[in-house]
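Trainee: Input: structures, listed below.
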Structure I
Amino acid sequence: MRQDRLTLSDAFSQVVAMHREEKGLSRAALARLASLHQTYIGLLERGERTPNLDTANAIARALGKSLEEIISEAGKLQKTSKRK
C-alpha cells in the first residue's frame, strides 16, 4: 500500500524550514543558534536526518518556539498534506 501522507518527521522538517525562512535565518544562522552544524540543518530540512528530542528542542528554541508548538504544527501539516 502506497503512503500518500507525509511522515511526521518529514512534516517536522518542513515546519522547521518554514519558520527558519519566516525569521529570515540562513541554515548556518539557525545552526549557530541551536549549537548544531549547518550541514545537519540542511540534511534535516531535506528529510535525510531525523533529530532526537534534545536536538529537536534545541532547534525549536532557536526558532523562538517550544518543541510542543513545532510538533503540533507538524502533526497538523501531516494530516492535511500529501507526500511529494
Structure II
Amino acid sequence: MTLIFLGLFLVLLVLILYSSLKKPNRFIKFTIHVLGGVVGLWLANLLLSVFSVEIPINVFTVSLVAILGFPGVLVLIVLQIMGI
C-alpha cells in the first residue's frame, strides 16, 4: 500500500512541475487537487503513527479527501483525535 501512495506522490510532483511550467487545464488542476488530498492523507497518517493515532484508510476516507482535497485531511485528523 505504501508503494501505491509513493507512486501517487511522484505523479503529484510531476503534475505540479508540469503545471508550473505551462498553463494547466482543468483536468490537470482537478487531478492535482485529488492527488493532493489522497497523498496528504497518507502523509498525515504516516506522521500520526508516531503518536499511535491512525486514520483508517478505506474507500470512504480516500473518496472524501479526493473530493475535499488537503483540507479534508485536516478535518479527518481533528475528528480522529476527538474520537469521532
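Trainee: One of I, II was used to compute semi-axes √(5λ) of the Cα gyration tensor in Å, and the result was 25, 13, 10. Which label is that?
Mentor: II
Trainee: Among I, II, considering only distance in nm of label points 7 Å out along Cα→Cβ at positions 40 and 56, which has the greatest calculated value?
Mentor: II
Trainee: Kindly point out which one of I, II the value 31 was derived from, the read-out being relative contact order in percent (Cα under 8 Å, 6 or more apart).
Mentor: It must be structure II, since only it matches.
Trainee: If helix-only ellipticity at 222 nm (-39500 (n - 2.57) for each DSSP H run of 4 or more, over all residues; to 500) is computed to be -20000, which of I, II is the source?
Mentor: Label of the originating structure: I.
No value in this document is a laboratory result; all are computed from the given coordinates. What you see is a predicted model, and the numbers here were worked out from it, not measured in a lab. Cβ atoms are built from the backbone, for glycine too; each structure is taken alone.
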